[in-house]
Structure I
Amino acid sequence: MGVFKDLIDKRSIMAGHLEDGVCFLVPGPVRMNDSVLSAMSKPVMTARGPEFRDVMAELNSLLRLAFNLSPSIAQRSEESWTGEDGYRVIVVSGSGTAATEMAIANRFSQHDKVLVPSNGKFGERVAEIASRYCDCTHLRYDWGKAFDLNVVGEHLQSGDFEALIICHNETSTGITQDAEALSELCKKHNVSFLLDAITSVGGLPVHPEKWGVEAVVVGAQKCTAGPSGIAALAVSEEWVAQVDSRRQQGSANPTYYLDAVAALKKGDDDQTPWTPAINLCMGWAASLRTLAEEGLQERWKRCRELAEGVRSLFASLGFQFLADENQRSNTVTALMYPDGIDDAWRSRLQSDYQTFVIGAQDHLKGKMFRIGSMGETSKAEMIEGCRRMLICFRESGLPISEEIDVQGFF
């Protein structure tokens, strides 16, 4: 281990960025850069004064960039949260799950019928949230298996459904849904479309206006490399109209902390209805500045190239992927363990090689591991992390050649 520690130190210096020799390759929460950590360490400020309204104005405007929406003016009292496309950005002091609940609970009534197909843990969570607030039909697929668009279309063609809601990028199984094809089905059958895009906004192509999406949700700690515990949703004019309609009809679901009407009333003033997560807002704005400097399309490209390299490397070694080939995610790769390997490998990778990946959930625990390629992960860090994984696999008994040129796959 001492020899390997020396090797880590040398490569860290060469890479110029590997923090303490650690390769942190989990699909969120991801590593935050120094500017984010510094922003969160600033003294607290009042939530109702002009100083924090300036923070919110910048955050709103940067979030619009991350959501791939039209630009806005990053100044208070200039409607920073909206733009020419009519979408409004709402910041939520809570996780992505809270923002997803806000998007669903306010938009629908108990009698509204919605369709939720799933092929992983987080799609199942979307269905569970929907079942609390509306009449949800849960269309279950095997984990990692693509939706059958014909079946989804048949359900929507029935005319029974108000909306289709999906988890766009399923990190539990490493699959990205074909949102464009699903959006066309929604337009064809006059059905609303909502996206849990917690792990895709800022890392994968997302096109709210083109796809006609009513509400899109993002979590800060994933592709935008911000802090955990804060999220946002981008909502269309139609979503707002439907929320208002149900409120006026008296059929709205009961909400308080996640009351969208209260949030919409405060939005024009660059405020939130309740005390916001002030320092998390400052940290998220800092991470989004980094995203803006890199460029949204450039980040999409880097995440794709990292994932393609991981897939090429491990496919060449005979590893099996959980997700269907044509829809494998570019922000997380789900790989099945070879025979004789389990999570003891992952524990050893962490303790002996300072490299972090993540295991599986539910019935796949101990059978699979996942490599994240989101946030600000660099090619150098991914290459070094994969080198260490191969060394650890060799030490665990897999016959992997020492001559493999990991860098050549990237």
Structure II
Amino acid sequence: MARRIIYPEERIGWAKLVPMGLQHVVAMFGATVLAPLIMGFNPQTAIFFSGVGTLIFLFLTRFHVPSYLGSSFTFIGPVLAVTGGRPENIPFALCGIAGAAVLYGIAAAATMKWGSGWVDKLMPPLVTGTVVTIIGLNLASSSVANCLNSDFALRTGDDAVRLLIAAVTFLTAVSVSIFFRNFLSLLPILSGVVAGYGLTAVLGRLDPAALAAIKNAAWIGLPPFQTPSWSWQAIGVIAPVFIVLVAENKGHITAISSCLKRDLSPHLGRAYMGDAVATFVSAMGGGTPQTTYAENMGVMAITKVFSVYNFVMAASIALILGISPKFGALIQSIPMPVLGGVTIVLYGLIAIMGVKIWVDAQVDFSEHKNLIVAGSSVIVATGLGLKGLGVAGVNISGITVGTLMALVLNGLL
């Protein structure tokens, strides 16, 4: 029997809402912490502003669009080009991020005033499906690396144990989703994480440093905030990235609409505005740029729960994590093979949701133009992966290159 869709406006009881919100926090946590670590930002601040940003997004979309906002990987290359890896340059990067948010807000205002026609023309289903597929495939290597190692090689007993933990996590999440019919069936990701974490503990393989961090962390403590410092150069390098966020957000809205079987495109302008304002507020306090998260989109796809109250709870939990280093340390102690096991499920769903956009829109792949736009963009983006493309000392992520390639090819052809 097919699982019933729970729509955005439907309320969920507190007893169910807390674990379901926590599940979304677990889904977003790894990437939301990883991005600031790479950029040199403080992870606790990033978590705090992901909660703030999600609440801003939900409010500005009038609670019609279920989404969670987390740290954007699109900005990593431009931010590092500005900071050079030096913490003292982060305020200049924050200025560039704020500049991108302002341009994003202008695009949002135009969409709210004149409709999404210009976006639909720039990004038809061929492009949005390609972007969503690229996001899922681009993350694939990190998922497999977490399950095993960065060499993708099974050589030692340690590698075998990591693979066992990832497999148990994966199979638990899949089994709970497919074979259970009670409330537990709505918590496949959380169930997988609990099973994988428990197995890791039984095998005595929890990281001692992570356990010590939990023990020593304070219960309450505000994250360190920073303010931007003006820099035209930083604005010139970082601000143009907003066009990739426009494409990503459009792809996410289309994918959620497809799963929800409800057209959310009338809310696209407000979704853009929510994302832009969240990013601007985050930049003002030293947080990372924000974007709607595909990981949480995958959770919605597998559970069929699209209630916005889920994300109010998830954002509230993120705020608690942001002001409680101890809870943050607990979540951060989740072993990498466990994250690998659940992200195989999530990233696979994201990639297939892109294909679903093509199928639902009846994109004709007997046309060479469609084949070239989608196929070439997916191959280039996946080939670059998370390593990205280096141009004059600036690293551009595979997702960014693939998105821009799809936009340009579709326009030219």
### Read-out P(r) over Cα pairs in 20 Å bins from 0, in percent, computed value 28, 62, 11, 0, structure in I, II
II
### Task
Have a look at I, II and say which one yields 1.7 for distance in nm of label points 7 Å out along Cα→Cβ at positions 171 and 195, as calculated.
I
### Task
Using mean count of other Cβ atoms within 10 Å over residues 59-66, single out the structure from I, II with the greatest value.
I
### If Rg and Dmax of the Cα atoms in Å, for residues 267-330 alone is computed and equals 18.7, 56, the structure in I, II
I
### Message
Given 4.5 as the derived value for distance in nm of label points 7 Å out along Cα→Cβ at positions 115 and 147, which of the supplied structures I, II does it correspond to?
### Response
II
### Structure (I, II) behind the derived value 15.4 of mean count of other Cβ atoms within 10 Å over residues 227-234
II
### Message
I have 36 for relative contact order in percent (Cα under 8 Å, 6 or more apart), calculated from one of the structures I, II. Which structure is it?
### Response
II
### Task
Please state which of the structures I, II yields -13000 when helix-only ellipticity at 222 nm (-39500 (n - 2.57) for each DSSP H run of 4 or more, over all residues; to 500) is computed from it.
I
### Message
Given a value of 2.5 for distance in nm of label points 7 Å out along Cα→Cβ at positions 83 and 299, calculated from one of I, II, which structure does it belong to?
### Response
II
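Every number in this text was worked out from the coordinates using simple rules, so none of it is lab data. None of these values were measured; they are calculated from a predicted model. Cβ atoms are built from the backbone, for glycine too; each structure is taken alone.
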